[in-house]
Structures are given as structure tokens and as C-alpha cells.
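> What follows is a set of structures to go through.
Nothing in this text is a laboratory measurement; each read-out follows from the coordinates by a stated rule. Just so it is clear, the structure is predicted and the values come from calculations on it, not from any experiment. Cβ atoms are built from the backbone, for glycine too; each structure is taken alone.
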Structure 1
């Protein structure tokens, strides 16, 4: 479970159980393979989607830039579609499966009506959207204020916090990284391209920041302490 006291950049927090249960009676479930499109930017979707398993990305594209795609991650136990739940304004987004994923969708109108029937649940929804919005905002702050090597380390620190591990409290020299993503996904999250990311990964391996024994990936704890403090300061 994610630590509810730590909101991480780029990784949207899991939602309260009471909100996830709103999908149970009428939601339509579907499985998606890796890299499958769940929503394209051409679609005017009003669906709310619960991520039941796997990992999903939501991106915004600006084709005027050399590096057009920036995105966030939605893990199992989170949901998408709250940006236009009440306004019904178009929110063009590129949504794809980062890992094999199962998603349950519900029309926004149905989800909204169920929320309004219960004041306590509605307040939980408001609180959750504030936390999800904060996650995306501090991710944007990182893109503007941190260097690429710092963003690289920040992402790994965020994955640990999200899994409930505080690197500042651990005494281990190396910590196993709980979230494995492809290079393409990582480059979009920390907003870079293939060549700079390849150089970062090569340097991290050479310097011992990242090691990969027996198929797992571990990061040296002391190398992410500054970025761990950055997360907690937000």
C-alpha cells in the first residue's frame, strides 16, 4: 500500500476503498496488453476508469516541442476521469497500459450521481482529487526546477515512497525498486529522450547507483536521500 502521508510526483495515489466500490455494480471491465491504447487524444471521453490491476499512464502531447509527451502513472487502486467529472469540458489525454492491466469503466454521469447521494463519500472524493492533483503538480514542479539527473533519482525515490518504504528511515545500503518500467516510459515520466537516458543508466550502473542482481533492480540508498527529502518537503 502507498503511504497516505507521502504524495509522490508522477505516481497518483491510491483511492479510498469507498470510492473504488462505486464501480462495482455497473462498471464494465476490460483487459489491456502492454502498450495498448485505452484512450487516444482524439476521443472525447467522459468515462471514469478504475485501475484494478497493472499500471496505466496518462500523457499530454505537445507536438510543437522536440520532446512532446509528458505523463503520469496510475497504479492499481487509483482511478482516472475526475478532471471533467462536473464540468464535462474536453480533456484530451493519451492513456495507455504500461503493464498488462485490467480496468473497470463507468460513465461519468453515473459516477457523479452516486457521489452526490452520499455527502461523506463526496468529501472523500474531494480530498482524493486534491491529493491526485498535488501529485501531478509536484511532478510538473520537478520538470521545471530539477536537473535531469535529479529527476532520474527522484523517480526511483518516489516509487519507494509509493510502496511504503521511506529511504530516510532505512539502514540498508541498497533498496530494491518496487516498480519496473520500460526505458520509453521512464523517459516520458522524467521528460527526456533515449540518448540522455541511456547515458544516465550507464553512469548509474558504472558508479554503483543501480545494480541488477538476479534480475531485480536495486538502488544505493545514499544516492536518493536528497531527492527523498525533496519529496517530503512538498
Structure 2
């Protein structure tokens, strides 16, 4: 049986080198769809299509493989992978899990694609880092934190420093209660040995945004230190 998730991946693949063809995604996405893809998050049909267009522009060619299974509640779950060449001709791939909730009209109302492995290890770590902050349940979050942060993780903001997974987990709860992001975008990233530098653009209630960058210091394949620069949640949105 063909699922709405099958149709979603077929549309993404059919666009090829023509991101404008992704407009057909509007046929399968609900008007107020919540999209979480590789650590990025947007809400609304048009922002979701725009995010896919931005992602497609990074690939010269690519192809998805996926599985899909429909649950008793109508949700669709599976596994996905994407492989091909980027705009510089380099081979690249990524993979993860996918979950889709479907509304009464058969459109996707919530789409979550994790990025758990891939050729760009820096981007995978950023995605897993962001996934932690999306998790509402502190117990589930603690398990995810153990797989991405060292036990003595240091999270350094301009005005505060939080040390240890347990302390950081409590701080994430505070952030989620007071100012949960409604949009998160990865603007750029680069890696130099054990350091990852990435820039971000977050959106909050009241049309407010925060832009800045983080430096992630790695200990093997775990994040040991997060240093935040430029966080300003009171900045007025230009949108």
C-alpha cells in the first residue's frame, strides 16, 4: 500500500536539480504542518517547502531510499537515507528515522526526520545536538544526551555556564518553558579538527528571532563543550 510518506519522498526525488518542482509538496503537507528535519524545525506549509528548497539546492543530484509502515493510529514510521553528489561533485549521504502524523484529510501534519549518520560528521553531530533540545521529556532527553554529550559537558552562554549532563538537562527544561523556539535553522557549519563552528537562526513567539553561532569542542565523537556567541532572544524580527 502506498502511503503519504511514499508520496513525500517521491516528490522530493522527482525535483532533481529543479527545486521549484518541490511546490508539489503542498499537496501532501497540511497547512500548519510541523516539520523537523535533521535538527532544523519550521511550522507551516510554505516554510516547510522553503526548507526543502534550501536543502535541495545543496545537492547536484540525490536519491532517497526509505521504508514505511502504518501504525494503528494512522501514523507512518520508517527509515530513510539519501545519497548522491553535492554541488562540488563530492559524494555524500545521510540517514535516519522518520515519523509522520497524518490528519483527517490524509495530509502530513507532523513530519520528523532525524539525522543519525552520514558522510558529513559535523552536520550529523549538530543535528543530534539540536534534537536533544527538541525533546520535551527529560527522561528521554537524558538518554539522548548520554549519546551525544560527555558526562562533564560544559554549556557556556555569555552570562552563564552549565556543567554536567544533569545540570544541562534541567536548564533545557527551563528554556523550553520560558522561550521554546518555534523555528530553528542551521545557516552554515565548518569543522577544524576537534572543533565545529556553526551559525544558527532561531524564531520565537511574537515574531522575535535570535541569531548567533556556537563552537562545539569534541572529545572523540561526543561533544565536550558548547560555547554560545550572539544569543539575543529580544531581537526584533525583520520578517
Structure 3
């Protein structure tokens, strides 16, 4: 077992965090939640103060490696899903490729008047109606994200008649002949709302990955405006970059 080197100039909390990273690496599983030892056990095992233990745990929590649940302890976060931003792939298909069991729960589905930025994104008139489809995304039965899809009613008549607790991309393609071909999107980090924290079963201080996407047909027509939030402890995004000319 690795121990704290008390002769080192490296802070004790940083050494402890490094030791616990190895513990996490050995114990983390995609299908089973593992708990770290309690604060008292860590104090006794590594002969450090409680404040040192808390500093180490806070560091690991900021890195998304653990979560502290009040009254339950500290548990190891599951492996993140790495999502490349160089290609467009449906969420359901992406999870299936990874061997995950994909699930969808429709939280709400309404017809509504459009407003900014939906009007501009979909290039429709202010008076046009859109569907707002809110769905909870599940991976291996765990909540991983929430999506709000805004779809012009005139492009998807009678959409309410179809089962949308499945792949929206497949329904749109097979039932309406509309192909989701390309997209423009941006993402940023933000804290969850009360609703999002409850649905995703996460602490209110766990940052989410917020994404907006405009989806286009091969002809360049915008056909979907999508807003989504993803758990930062389960999702990460991968970019491929090249050096700019000049």
C-alpha cells in the first residue's frame, strides 16, 4: 500500500489524492458503484488530518472522479463516455455501439408558440408552431442527460402519434423522410437547475455540460433545434485540432 511521504515537499492532500486516484482506477466500474473509505478510515489509514482528507476529496470531486452524497459516503464516479465532436451520431446509436443499454423517458411533449432563439435557429416565422419534446436519456438504467428538441410542426405533422421513447433520428427519417445530416453546435459548462438535478439524481453543485445544436438536412435546411445537458461525471467531449496556417 502506498503511503504519505511526510518528508516530501508535495502537500499531503495532493499525495493522498494521487493515492486515491490509483484506488479509483482499480475499483471503478461501468456497471457497479464503488465507495471510497470513510473520512475516518482515510485519516487512520494514511495518518493525516481530517482537513487533509477533505482537501484531497474536494480535489477529486472537482476532477469528476468521485461524488460525496450526504449520509451515504463518497462513491467513485463511473467511467466517462467519450464523445467525439468531429462526427454526428444519434445518442441511441452511440450508446449501443459502446455496449450500453440505451433508454429514453419522455418527460413532456407539447405544441407551443415559437420564440427566440428557436425562431432564428430554425428560420421560421414568429407565428409558427413548434413541438417541444423533453426527454431523459438513460445509459445502463442510469440518468445521463436531458434533451429538449424543438421541431417545426409544419415539417412533422402528427408527430404526437409516434413513439418517441426511442430514437428520434430514426422516427424522423423513417416516418417523415427527413435526414439529419449535419449540425452546428456549441457547448459550455453550467450548474444544474433544481429540475435537472432531481431528474439526473446529482448534487446541485455538480456542473453539467450544456449543449445547443441546430441540425440540418443535406440541402442545408434547419430541421431541429436541440438543447441538452449531460452529466459531467459521465460524459466528456473529444476534439481533434490542427495548427492554423500562418
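> Comparing relative contact order in percent (Cα under 8 Å, 6 or more apart) across 1, 2, 3, which is largest?
Structure 1 comes out on top.
> Can you tell which of 1, 2, 3 yields 1.3 when distance in nm of label points 7 Å out along Cα→Cβ at positions 9 and 153 is derived from it?
For distance in nm of label points 7 Å out along Cα→Cβ at positions 9 and 153, the value 1.3 is produced by structure 1.
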